[in-house]
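Novice: Several structures are given next for inspection.
Bear in mind that the values in this text are calculations on the coordinates, not laboratory data. Being a predicted model, the structure only gives us computed values, none of them experimental. Cβ atoms are built from the backbone, for glycine too; each structure is taken alone.
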Structure P
């Protein structure tokens, strides 16, 4: 049964993307030098950022996507370094046929990476939940200030 507010087709698309995306992101992290454990954390961060943005970032056109990419890349950069974060972001965008959307994603990824690098110690020492909350709050502030691509 679909959850309230989500159609069956949306749930199927989400499951399909997760089943294809998770191995691709894990592989990209490992190829960038991440350990097996770090690769699994990359997948966990990716899924958690997606869920957090869906839960708390919707309501305005483009906001959910922008804050998801910023939060995702900020936490990955803070926890695993810029090299792994960029490799995972590139793997996510590789082959995209939606060029404008991909360009917006890349700009928000870069903003998240810069913020994550500047807040590396805070993100690295925090639990995943707390790191996501801190990065998400920064993403929402940047959205409200017009600093994220739409």
Structure Q
């Protein structure tokens, strides 16, 4: 069964979330860390949208979508080069990446998103890097 997720990227030290995400999309792989929610549930053919948290360039926007082509687990200890304090547990290998023509600001659709219950405190629902969402919410963001 296909699932849908929001993958959030945040600023890290001197690197802003936008540049981190663009690098990940260019490399077609997205890291998941040891304590990432849904770490062992995300699988091939799941669909994801990418959200930028923070306050810098393009923050609080959904910027792209992709399909997970595979999930890779490394046998060696890997540290995320963009977030040095984080150990990479798995990489999502991305396919059919589509960068939106215009970013979708969360506040422009927040009243229609079912996964955000308390609309004034929406950031809480996006914490942890990965949020499972409904197909309805996915389509609202990505289409």
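Novice: 26 is what came out when relative contact order in percent (Cα under 8 Å, 6 or more apart) was calculated for one structure; which of P, Q is it?
Specialist: P
Novice: If log10 I(q)/I(0) by the Debye sum over Cα atoms at q = 0.11, 0.14, 0.27 Å⁻¹, for residues 50-129 alone is computed to be -0.27, -0.44, -1.27, which of P, Q is the source?
Specialist: Label of the source structure: P.
Novice: Starting from the value 3.1: which structure in P, Q was distance in nm of label points 7 Å out along Cα→Cβ at positions 74 and 98 calculated from?
Specialist: Attributed to the structure labelled Q.
Novice: -4000 is what came out when helix-only ellipticity at 222 nm (-39500 (n - 2.57) for each DSSP H run of 4 or more, over all residues; to 500) was calculated for one structure; which of P, Q is it?
Specialist: The structure behind it is Q.
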